[in-house]
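Colleague: What follows are several structures.
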Structure 1
Amino acid sequence: MTIQLTIEPEVALAYQRYAGFHPGDTLRLYVRTGGPGTGGLFYAIERDRQQPDDAVFEVEGLRFVIRPGDFWYFDGGTLRYDKRYGEFGFQFENPNLG
């Protein structure tokens, strides 16, 4: 299965500028259930290695990967950098999850 995801260049540039990532680094996008009291989902980015079944998106030299179990959440979405959320802040929108 393939997925459609837009990752705006500002996301990759912010992670290079503020987190010290470099072109060629791999970052995993993922979704998990929230901690105590949240009752919902959260999404995150962390350094990782690409796995054989991952969806891969190359943006500004960074490789963003998503495991098949998380495709449903990201498919059709857009990931944007939003400075209102701080140096590493990003905003995710997906009309398919409405």
Structure 2
Amino acid sequence: MKLQIINATGTYEIEGDFILQDTELVRAHFNYLLDHYEEIVMCLNKVKKIDQKAVNVLKEVYAKAQRRSKILFVYGKENKIISKAFKKNKVTHFFKDNY
């Protein structure tokens, strides 16, 4: 399924397959948001597939938010695909339970 980033009332939902070919789109989109907003809410509940390159991009986005003292909320631990990939890469600390 082709990746889409949808702004659902201030929550940026990533939907579809988040794989190598989509990493630059996600990186650019969230870098733009980090340049212009103090708080960003990302939802990964509708991601159908994720690969190592995508996880690395999320690490980069998270690190940029930390360096700039921005707030990045990441939802998606209910998604077993995302949870498994995050556990494997030891980045479960990205998840937030509430906004």
Structure 3
Amino acid sequence: MSISKKQLEQSFRDKSDVKLKDLVQLIEENFGFNVSLQRKDEQPTFTDEQKKRMPSVIFKDEGVLSQLQQAQKDRKDGISTYSDSEEEFAKLLNEVGNEK
């Protein structure tokens, strides 16, 4: 995704100063993203919608799935690297299976 310099200049041609809200609006309109900003020194907070989507995004990641498969294999071989609770680990694997 990109925007040309010409498009950028056209978007701000009537402005002597470009404000942060102008840049946010440009991003939202041209790229279809909802943009929220926070200061660097603030802790990141996730919206309820982001929190709801996280598990399915995480469990579609091949790296995460690979690590969980390795942890499951290790557990079968007697090496517990995920947690000491068989019940917790089984619950996680079940949740991952339901997310696919």
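Laboratory data are not the source of any read-out in this text; all were calculated from the coordinates shown. What you see is a predicted model, and the numbers here were worked out from it, not measured in a lab.
Colleague: A value of 20, 17, 13 was derived for semi-axes √(5λ) of the Cα gyration tensor in Å; which structure in 1, 2, 3 was it taken from? Spell out each step's value before the answer.
Modeller: Working: 1: 20, 17, 13; 2: 18, 15, 14; 3: 45, 15, 12.
So the calculation was done on 1.
Colleague: The value 27 for relative contact order in percent (Cα under 8 Å, 6 or more apart) was derived from one model only; which of 1, 2, 3 is it?
Modeller: Working: 1: 34; 2: 27; 3: 19.
The value was obtained from structure 2.
Colleague: Same structure, new question: Taking -18000 as the value of helix-only ellipticity at 222 nm (-39500 (n - 2.57) for each DSSP H run of 4 or more, over all residues; to 500) derived from one of the structures shown (1, 2, 3), identify that structure.
Modeller: Source structure for this number: 3.
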